[in-house]
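Each structure below is given as structure tokens.
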Structure P
Amino acid sequence: AVGLFAVDKITGTATGNGLFFGGGFKLLGAQAIGVVAVGAFTFCAALLVWFLIKQALGLRVSREEEIAGLDLGEHGSKAYPDFQGFLTK
């Protein structure tokens with residue numbers, strides 16, 4: 001919003017004017033670069049964390065546990081047992 005609505009009468013020379021007040025795309029472009037930089041950092045950090053989790057613990061459960069149902073494997077009971085009959089008939 002600052003890149004669009006900044007007014008140098010309020011912000012002084014710290015930011016200059018936004019796009020709607022004759023400041024051009026300079027401030028908005030700086031904010032866009034910031035958004036892209038934060039997005040790239042977050043993507044890279046998440047990629048690293050998921051890679052480390054995959055190497056240390058694994059991301060998938062066993063085939064048997066997947067077929068039996070994760071609620072049974074993780075919690076020891078079936079979720080929504082009233083609906084189990086519909087799946088087997």
Structure Q
Amino acid sequence: IDIRGLRARQLTAEDGNQFDWILVMDDQNLASARRMLPEAHHKIHKLLYWYQPAQTPDVPDPYYGGQDGFEQVFQLIDRGCQAFIEQVLNST
């Protein structure tokens with residue numbers, strides 16, 4: 001997957017107004033985003049919420065897991081994105 005054109009950035013106060021959904025990877029990101037954007041609390045969710053709603057696990061950091069760790073995280077993110085898209089499509 002070519003990600004050369006993508007860049008991470010910090011959340012801004014405007015993001016709460018600009019976006020309908022703000023997806024985060026883990027509990028720490030969730031707490032930080034909700035503290036920063038309390039008015040958008042209802043828009044902020046963990047990515048895997050729709051994939052495994054009973055557990056809502058974190059997406060682990062693959063950096064120290066070798067190549068297999070990156071593949072596992074990719075698979076989790078892919079499944080989480082698919083479940084999220086299904087949720088959005090079914091709610092409209």
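Observations on the model:
- Taking distance in nm of label points 7 Å out along Cα→Cβ at positions 21 and 45 as the criterion, the largest value within structures P, Q is that of P.
- Computed 1.3 for distance in nm of label points 7 Å out along Cα→Cβ at positions 29 and 61 - originating structure among P, Q: Q
- For Cα extents along the principal axes in Å computed as 39, 29, 26, the structure of P, Q it came from: Q
- With helix-only ellipticity at 222 nm (-39500 (n - 2.57) for each DSSP H run of 4 or more, over all residues; to 500) derived as -13500, matching label from P, Q: Q
- Structures P, Q were shown, and distance in nm of label points 7 Å out along Cα→Cβ at positions 37 and 69 at 5.1 was computed from P.
- Among candidates P, Q, the computation of relative contact order in percent (Cα under 8 Å, 6 or more apart) that gave 23 used structure Q.
Throughout, read-outs are computed from the coordinates displayed, never taken from laboratory work. None of the values given here were measured: they were computed from a predicted structure. Cβ atoms are built from the backbone, for glycine too; each structure is taken alone.
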